[in-house]
Structure 1
Amino acid sequence: MRKGDFLYVPPDVAHVFVGAGDGPCQILMIGLREDAERVEYPVSEVAARYGASVNEETDDPQAAYGGVTPPAPAQVPLGW
């Protein structure tokens, strides 16, 4: 992807986002899930190469993200 590209991931499609390099990265996701919607976290050999796969398939977000450190807010310099 290049700066300014748009990315759409439809429901029920396996996906992972992997950054490359040392530059900043922005991903804005907007959407709405139904209360009864079930999200699955599948095991993926490709995602595992980047440390982005669960060890066992689950539908529990706490199990899927249990070992992940939450992102910290970034300091953004103001240009004015």
Structure 2
Amino acid sequence: MEIEQLCKMANQIASYYASEPNREEALTSIATHLRRFWDPRMRRQLLAFIDESGGHELSPIALEAIISHRALLEPPTTKV
């Protein structure tokens, strides 16, 4: 999937939860949504984009949620 589309979707999710009065709850809800509904490949691609570019296309709250809850979003590694 194109990274621009992933950023757009992450920003839309973040925008929805941004109205939550409790900032930490909003950040957790954004990350939880991404974990539940995004394919691991999508999450991996978004995390790689942040690592490579700093996530400049993400809204501040989306970027904060992803960075602060990275462990929740990283797909498990498979052992061979």
Structure 3
Amino acid sequence: MEVSLEQIREIFAREVDKKVDVKNIDSHASLSDEGVDSLDSASVFLALEDEFNVKFTDDDIAKLDTLNKIKAFIESKKSA
């Protein structure tokens, strides 16, 4: 299943504190470097689980630190 970065950005925009400019997050940059804190991250991953019907372990979340990595992970789970 193809997942777009735009879909992921929309979820981030709903869940992340307004101080983070989600539309301008570099898809290759570390989310923490872009201003996404751990509370924001937790709510985003819960929303991503609901939206795409995938599960993230704590280990997954620790490794998925960019939008591109999140996108690739979701696509790999949806195609399995």
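We did not get these values from a lab; they are worked out from the coordinates using the rules stated. This is a predicted model, so every value here is computed, not measured.
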Origin of the derived value -0.34, -1.51, -1.53, -1.53 (log10 I(q)/I(0) by the Debye sum over Cα atoms at q = 0.10, 0.24, 0.25, 0.27 Å⁻¹; candidates 1, 2, 3): 1
Structure from which -17000 was derived, helix-only ellipticity at 222 nm (-39500 (n - 2.57) for each DSSP H run of 4 or more, over all residues; to 500), options 1, 2, 3: 3
